[in-house]
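Engineer: I've put the structures underneath this note.
Every number here is computed from the coordinates shown, using simple stated rules; none is lab data. The model shown is predicted, which means the values in this text are computed figures rather than measured ones. Cβ atoms are built from the backbone, for glycine too; each structure is taken alone.
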Structure P
Amino acid sequence: MAPEDQPPLWDITPKPPVDLQVRVCVLDCEEIPMMDAEGTCDCYFRGFFDTGEDVQETDTHFRCTDGKPDFEYRLIYNIKYPKKITKFSLQAYDRDFFKSNDMIGEATIDLSDLMDDVSIVKQSLTLN
């Protein structure tokens, strides 16, 4: 078979890892339940990817009485993509000093589509 008659070769080498930065902003919260007996909540948030590495916490909003703790906090994660684990978890807690902290709630977000888009267009994207 002549070289011009051969089908094109496909490059199947894996893409090299891309350095990405994931920024999670924790801002104004609503409807946080009062977890303490005196009708307050000492709220803070923990964020991490499924591997459990690089767990980060916000500061604590002590003695919140209206269920609306006000944060101006960013959790910043430097990761390499492609990455097998792309699910990010954000957990809300009530901080207790003399017993274990109480979990208020949790949300898990799969960021694989967003990371794919960022690696293709090579620009920052925002997920609201």
Structure Q
Amino acid sequence: MHLKLGHALSPLRNENIMIVGGGMTVHNLRASMPVLGAEARDHVYLFTPAFNDAAVQAATTSKGEKREEEIKELYKREDLRFAHPTLEHLMPLAVCVGAAGDDEGECLFKTVEYGALGWASFVFGGNKQ
């Protein structure tokens, strides 16, 4: 559904309108809570970089329909609900990928993950400034 929303917004790019999505590649504040035991915290530190890396790879290593399929695969990962107990931080990426069409994707930066939080910034085609 969010990829389709991006498809619908895509023609705006031809009118020099930038489509911006905001979220996080990993967002699980509950898993970062200090009440977690050491074993749970260790698990958090394993899934955060794995999911963050998968999101970057999905958004940047292909384009068009193949990239959309890779984004859909993020939603099938076993660690999805660890990385995103609720999906509002991941959905904007799907909208932007849908709007990007066949334009190349580039990761402008990816943070060092902090607990159960991860960030990456992408640009798809167009002006990279």
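Engineer: Assuming 3.0 is distance in nm of label points 7 Å out along Cα→Cβ at positions 11 and 27 as calculated from a single structure, say which of P, Q it is.
Structural biologist: Q
Engineer: To which of P, Q does the computed value 17.4 (Kirkwood radius over Cα pairs in Å) belong?
Structural biologist: Here the read-out was taken from P.
Engineer: Can you spot which of P, Q the value -13000 was calculated from, given it is helix-only ellipticity at 222 nm (-39500 (n - 2.57) for each DSSP H run of 4 or more, over all residues; to 500)?
Structural biologist: Source structure: Q.
Engineer: For which of P, Q does relative contact order in percent (Cα under 8 Å, 6 or more apart), calculated from the coordinates, equal 26?
Structural biologist: Working through the options, I get structure P.
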